[in-house]
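Given below, in the form of structure tokens, are the structures.
What follows is calculated from the coordinates using simple rules that are stated; it is not laboratory data. Small disclaimer: the values here were computed from a predicted structure and weren't measured. Cβ atoms are built from the backbone, for glycine too; each structure is taken alone.
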Structure I
Amino acid sequence: MKVVDFDYYLPEELIAQEPVEPRDAARLLVLHRQTGQVEHRVFGDIVGYLRPADVLVLNDTRVIPARLFGIKRGTGAKVEVLLLQRRTQDEWEVLVRPGRRVPPGTWLEFGEGLLVGKVKDITPVGGRIIEFNYDGVFEAILDQLGNMPLPPYIHKALVDKERYQTVYAREEGSAAAPTAGLHFTPALLETIAARGVTICPITLHVGLGTFRPVKVDDVAKHKMHAEYYTIGQETVTAIQRAREAGGRVIAVGTTTTRTLEAVVQEHGQLAADRGWTDIFIYPGYRFQIIDGLITNFHLPRSTLLMLVAALAGRDLVLRAYQEAIDQKYRFFSFGDAMLIL
């Protein structure tokens, strides 16, 4: 299976540059896997597709202001750093641009020296390991100096930083938002719960594994970057009870899906757990937990599109994408949504 098999053409004007207001006013394409039927709704209509015995699983990770702009000590050359994963209290795995000009031993300064970092090593995927020095609390300094890590295809400034957070974001640690959840409002979640649907969280801190491009021709040769996850016993119990009652497990986003499926692969059954996963889901994968998926429209050739194709079939998904393009849906992080049942 080749990466080119997951390519499609998207007019640039369909790349959403800002979120819609209110959140649940985004459009919703409903794709029925068994029949191939496509329906066009708005996101608030999703309540009608959920059943009382279902369980809705959310990723409650919270995006940190992970993008830092600084200079190289000594030369004053500008650098951009994206925090990916915390290794120790003061040591982070990061992406640096321009990376080729930032070898190990380089000192970087941010906020006129409020935060200083030394590049200690280069990672296997071309990132850097930086050890930071500072006075005070790192998180407070990051809030002061950091910027929200919007994807490079979004060129419009974000007025309200909370619009790149889900309304249920709790656990800080992501370098990108789990964007399928951006469409929920507190009122919509209350309506869903009142319908008898159980809502429960997992956590997967979105990092390089989620948005790293596939650079090999053969899909099977792509290696995912590990990301940290947590799933608690209450969520495990809720899913088990839902399945015993004939309910469905509806995952909000590809990150939620990967977490649930990774835990099953690790233990043979769903269990409370925490750790690192590099699970890569692409066509041919047999899902063991999820029955439905709420997701956005993803970039061509991305691992996210491959996961969606694994669930609904490549041909059906690409046909649905083409219909979304024909209907002028908005794509990617701030775009419209898709419900696969």
Structure II
Amino acid sequence: MSSLSPEVPALNAFTRPLIEALSRHPKRIVFTEGEDLRVLKAAAQLVAAESATPILLGNKERIRALAADNGVKMTFINVIDPTKSSDFELFCQRVTNMARYRDMKVGDAAEIVARPHYFGALMVQYGQADALVGGNQALPATLFRALIHTIKPVASVPKIFGAMVLVGDHLKHLGGSGVLFLADCALSPRPEIDQLAAIALETGKLAHHFLGRTAHVALLSHSTKGSASTDEARRIVAATAIAKEAAEKQFLDLDIDGELQADVALDPAAAEVKLADAKVRATADVLVFPNLDAAHISLKLLQHVAGAQGYGQLILGLARPAAQVPRTATVETIFGTAAAVGVEAIKYHQIFPDGDL
């Protein structure tokens, strides 16, 4: 977009189409930890791109002072102190009601709603915001707990999980469009077979939504098509079969394969050597890992050694778009992650125009 303000960061293969989509359908994005200069800068960039209305949670005086001290424009950036919000009592009542129908044990509702992660999640669940970004100053479990307790789950997904998006023009075979999705990098230490299948399906659908074409999904293993006969490899074979059958039944535009070693999934030349009589394979857009250790270690190596730019975690399996960014997140990471959940919100409003799930 050549007409973008100079205050907008350089866009890449992932963020460019996101900002273009959001410029037509801007969304309200709540940041649960607003007293952070990185969040302030990312929010100002989203406003400059005319792509979102940022909502920052925290102390108004501290946030405005932080912005003034660092020359960050606060135009069209809303700031809400949860305890002073006009919705505080309403959210307290909703937490109390939620505890009843979900059979949850909660403490003092006011103490819970005062926590920015819970307040932000309630805003998204009840339509006060379209998407949420948090985690930049907190442990991941703190945000995950608020999301799980507050936002409705998607019935078809056995367990919520996290997907990361990586971009790197300098890297070979980083997805068919220069964008690579990795899952689950956040929550499940060792997903069950049905959970692996759901991770493959949901991340594939996410990739299809962002890429606008058939998404190629690879379920990874230390084995390729029976090269190692182990229980772990057989888990991946079973998950692949379930995912492929579900994709066919749902008429999803996904190409799912497994069990595959990482080089076979990403490098067509390696696939030609290791897969006898194989057709030319497309580079995988989505990598589904057998466990959290493999996923998270691969993610950190790709970011910190290979220099890939990361966005996310995008939390899948919830009825509303949300993302957890790491405490080490850059302004670019926060900006792109917010744009991603904003575009996810566009999809939600298209499918559920009346806000019903």
Structure III
Amino acid sequence: MTRRAIRATRGWLGSADAVLDDVLVAWEGGAVVEAGPFRPATGADEVLEVDGFLLPAAADRHVHIELADPAAVLRGGVTAVRDLAWPPERIFPLADLSEVPSFDGPLIRAAGPMLTAAGGYPSVAPCAPPGTARAVDGPEEAAAAVRELHASGAAAIKVSLNADEGPTPGDAELAAICDEAHELGLPVVAHAQGRGQVDRALGAGVDELAHTPWTERLSDDTVRRAAATLRIVSTLDVLGHGRPTPELATALDNLRRFRAAGGRVAYGTDLGNGPMPPGIHLRELALLLEGGLEISEVLAALVRAPLQPGAPADLLVVGGDPFERLAALGDVRLVVRGGRLVDAVA
């Protein structure tokens, strides 16, 4: 098997804050076999030398990929995405197709439809095609829906707790969803919108919030419990698309307190929901800084996985040091996805 490598002027491998000079990452097939300071005897058959900053590629943990251009997403530095609600007959085949090395787009992991109550969100959302919502009635039906999605290849189970726009699954159904998903090894992601919905998610054992909560200021006790048990996917810019809004201010306040309490944050944009660029979204990163994260924490929230032996060979080279200026991530010069060199954004 051919061993390929990239040698860059500087880089960060993702597992520590240290920035290295003269860094090299080598891979065979789709997996990293070596990562660290350059040494002459790498054993690589091909070494591409670049003048730039090398780092792990980005992952967007909240997208609706059929509402975007997958090729542009990949060329913008995002090599893996998680689709959080789309009709199963459309998203699961696309996710399977993304496993093929020649696929012109990021690796796609998908939740399939969002579990909800009859008439609940997103069944009435104009941007959601039929099949994006799946209504469940009773704990048995809720558990059966989870089993079916697991058999279809779901990477997570998403549940609608959007009380502002319709009925939501009851507490018994929510508990059945979480219990069955955890039995099958699947995380549960909640769209929590409306007063008290984050507390309901916590009570049922939800693993992740699909958005930073924005519809109410969470109590300090709720923030502490959330920080101890779940992860938040950021999706901050979608609350204003570059404009300050009361919803964004509430979300930033919640995120600052969540992060101060030790909570875990992942980068996600809700790509497809309104105007936003494909690839790495610089406004989302800037808002994470405003939400209390340090630059090193923002980068850790952004990347797919540290570059270490056995990890996916997903990396990018940008035009400057993002530890000095996050905007350097907007200058993507080279992308590797699964060991395949991809043309970056022109």
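Taking mean count of other Cβ atoms within 10 Å over residues 14-21 as the criterion, which structure among I, II, III has the greatest value?
II
Cα extents along the principal axes in Å computed as 63, 43, 40: which structure among I, II, III?
I
If helix-only ellipticity at 222 nm (-39500 (n - 2.57) for each DSSP H run of 4 or more, over all residues; to 500) is computed to be -8000, which of I, II, III is the source?
III
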